[in-house]
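Take a look at the structures below.
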Structure I
Amino acid sequence: MASPLPASVLDIAPVVPVVVIEDAGDAVPLARALVAGGLPAIEVTLRTPAAVEAIREIAGQVPEAVVGAGTVISPGQVTEVVAAGARFLVSPGWTDVLLEAMRGSGVPFLPGVSTTSEVVALLERGVREMKFFPAEAAGGTAYLKSLSGPLPQARFCPTGGIGPASAPDYLALPNVACVGGSWMLPQDAVTARDWGRVETLAREAAALSAGVTCR
């Protein structure tokens, strides 16, 4: 049986691995390593031909994982990945057409924003949980901190350029619930199928929020 979702996808774990899978055969052992390390929310990005099959494999064989689809940019992709078993959706940006499709999918979604106007526009549409992307290039922790005063109702998962050194600074912000990143999936480890190393790095990432104090 699949793991139940909490009230918000942002509250599953402090770090959401952003996964690029070239070979669908790697999906299940990779997902099991991430889950064993304490990172059950897994965003499989739609950047490779293997992505949808990888989502299907994880959804079918790793019930303790909460697999989602990232880089969702069209209504057609929404339909395809939800049919494959995606339990949440993440987009790098949004339009009203895409937002309508994600809202109608029946699964949680995080539309991407990088400006104050985009945040306000989503709040007008009743959306309070968002992806902040590309986080480092778009202003990083300073930008997000500046949004927390006038727009405290917005909650974010910043993604893009974040690593183990900067993640705690993001997690300390009052409007950041989790961060997305891929540092626990170094290419050499994935290529070598060194799932033990992936599990170790995932465990270190899962522990990053320990002792973080909001500021």
Structure II
Amino acid sequence: MTTLADLRKDYARGSLDETSVDADPIRQFDVWFKQALDARLPEPNTMTLATVDARGYPSARIVLIKGVDERGFVFFTNYESRKGLDLAANPHACLLFYWIELERQVRIEGTVVKTNAEDSDVYFHSRPLGSRIGAWASDQSRPIESRALLEAREKSFAERFGEHPPRPPHWGGYRLVPETIEFWQGRPSRLHDRILYTRQSAAETWRISRLSP
């Protein structure tokens, strides 16, 4: 009988070297993300978002990346959800991409700020109508009596707004401004490649170092 302790895999699909990565971690991320797209991985834009509340309790969930540039990594959500309340109390967070088919991880740690209203409006109005109505219907992370009540709220807001719901004031974007970005490539015998970028604030440059696996 196979037990959890018996489950293991030896990684051997690639390698990663500090002498060959891009000097800019955002450009390096773009390279890896394009390779994930080209490999037709299922939902390569999914990432784990880990937050910590005012008591120091951690929480993690899967969210979708919606933008990446030199300013940081952008996602959208309900500001009054558990993650929104966590970020209001403690604006430090971590993102984790895991592309198992490529035996790769990218871990990003930094400070989270809200995007401006214009960026939130643009993205909100690009969403399918059902998702826009759903942003009004759901008091995300709060208890609700039944599925029927949720669907009744959805119907009520759909009738109220029709095809042009405005962006709710409690819904919008966040940008994680990275302080460290780590690229992890699985290797045989658990001797994985780990390349860490650390922001050097004075010069707005990045220091590259290799971590022990």
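A few notes on this one:
- Comparing mean count of other Cβ atoms within 10 Å over residues 35-42 across structures I, II, the highest value is found for I.
- Structure from which -0.43 was derived, log10 I(q)/I(0) by the Debye sum over Cα atoms at q = 0.10 Å⁻¹, for residues 99-186 alone, options I, II: II
- Origin of the value -8000, where helix-only ellipticity at 222 nm (-39500 (n - 2.57) for each DSSP H run of 4 or more, over all residues; to 500) was derived from one of I, II: II
- Source structure (of I, II) for Rg/Rh (Cα atoms, Kirkwood Rh), computed value 1.03: II
- Structures I, II, by relative contact order in percent (Cα under 8 Å, 6 or more apart): label with the highest value: II
- With FRET efficiency 1/(1 + (r/R0)^6) of positions 75 and 123 (r between Cβ atoms, R0 = 25 Å, to 0.05) computed over the structures I, II, the top value is the one for II, the highest of the group.
- Distance in nm of label points 7 Å out along Cα→Cβ at positions 19 and 155 - highest-scoring structure of I, II: II
Rule-based calculations on the coordinates, nothing more; no lab input. Keep in mind that what you see is a predicted model, and the values were worked out from it rather than measured. Cβ atoms are built from the backbone, for glycine too; each structure is taken alone.
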